[in-house]
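Quick heads-up: structures coming right below.
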Structure I
Amino acid sequence: MSDLSRFLPLSQRRGRDDADVSVDRRAQVSQVVRAALRHLAGEDVRAAFVRDAGLADAGPLDEGTAGRIAAGPPLRLTDLVRVVRAVLVHVADPVELPAPVMGAVALAASASAPFARRAAISGHTVRAADAEWSIGRGPELVASSRQIVAFLLGLSDEAPRRPAN
């Protein structure tokens, strides 16, 4: 029983300060918008991005958008997923998104992806080769964080693969 207890929430692990943990994703959404803004060329692309990202309430897409998002009402993880998905769809240049953002989106997408995509990663640890995050447990599958998120969001059919030995 002692081995099992280390996995329980009330185990003997050291406590950590969780004061800065929040479900509010405004800061991360504003980071993603700020990173994508300079890569969105053309009014049609910007309009499609705003529509798909669900940012119509944030006003016109300009340099102040990220600030308005950060000062606006709280945002959920689903809002962050929607914005990252819009970046992957509408931005042709690879945009460098923060590792914690991509990890959070991958974790959320792994729980809500279609069955076939969840089955492809089931029973595996999916590790981002370009970031320090992984999800799941089992034999390792590796890909870039962008490839993992694109696969789980249904934007790519290239699944993470076992590392070459």
Structure II
Amino acid sequence: MSSEDRRRLLAYCGVYCGLCAERSRIPRRARLLREAMEGEGWDRWYEGVEALRESFPIFWEFLRRLEENDCACRGGGGPPGCKVRGCAVERGVEVCPLCPDYPCDMIKVIAEHYPTLIHDGLRMRRIGVERWIEEQEERRRRGFVYADIRIPWDFDQPSPLFDD
């Protein structure tokens, strides 16, 4: 992966999208499930099961899309009304840890769910973005994903981070 591609995986808030299960585990597992089901003939046999005729093609397309998911905010993914992205762009910073106000209140909200966020951001400031990304790639190679340590969000509550 090129340096430019790896930088695209650096979210404005300072999380590294390469460490997200949506990018690593889920696409791989979706592919494995699809391949296993193809091996058993499900891509053809579903037509013989009346209850699946309508829903299976939708499910099959969903699996395919999970395999190709690219949710990085620099690639057009993420919530469209993300206030963190808007703030970083407005302030002209590549990533929030490079902002003089880091960590701000918005970052502290995210850090309630991503416990390494602020420490990782401070480290990025000390060692530089490129070296920090190299360290994150090493974490990825060792199998680390944020889902292993993330504290769940309460999606029933409004978030101060996103526009309605």
Structure III
Amino acid sequence: MRRAEGKLAEEFSAGYYGICTAGGMLSAGTTHLAITPLDVLKVNMQVNPIKYNGISKGFSILWKEQGPSALWRGRSAKLFGYGVQDGCKFGLYEYFRKIYSDVLVDHNRRVVFFLSSASVQVFADVALCPFEAVKVRVQTQPHFARGLTDGFPKLYASD
């Protein structure tokens, strides 16, 4: 297959889907990684709302009791989990859009966009779930695991 002039990949080719997936992984993984401290606080506020009853106070308690590294717990699960989720969203959206466009030729484009988005969301959320389960446990149970590499085996052994 020949590459089109000025394009990285031909539309709807495996390379095209790969580029879309990589774009989703990079955009979501990095932004979610950047807000990890806020996510750690949010999860702890949900689990223990009496202890962590405000943003400033919550950050202060986490810092004093568990140290500054506690604010970054679950970072690998956020980076990879949301990277995988949005990689699925970007890549699979284009894939499903092509399939539904071919099958539903005479239908309104909005129907194609809706069905593509809905289909993708199912796959993307299923892909995120194990990462999110490890992340929440790492953030709320300091002795559960350090991250994904030791958290995944413990998660699957316990559930």
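Out of I, II, III, which one gives 33 for relative contact order in percent (Cα under 8 Å, 6 or more apart) as computed from the coordinates?
This value belongs to structure II.
Which one of I, II, III has semi-axes √(5λ) of the Cα gyration tensor in Å, as calculated from the coordinates, equal to 38, 16, 15?
Of the structures listed, the value fits III.
Where a number appears in this text, it was derived from the coordinates with a stated rule and is not lab data. Computed from a prediction, not measured in an experiment: that's the story for all the values here.
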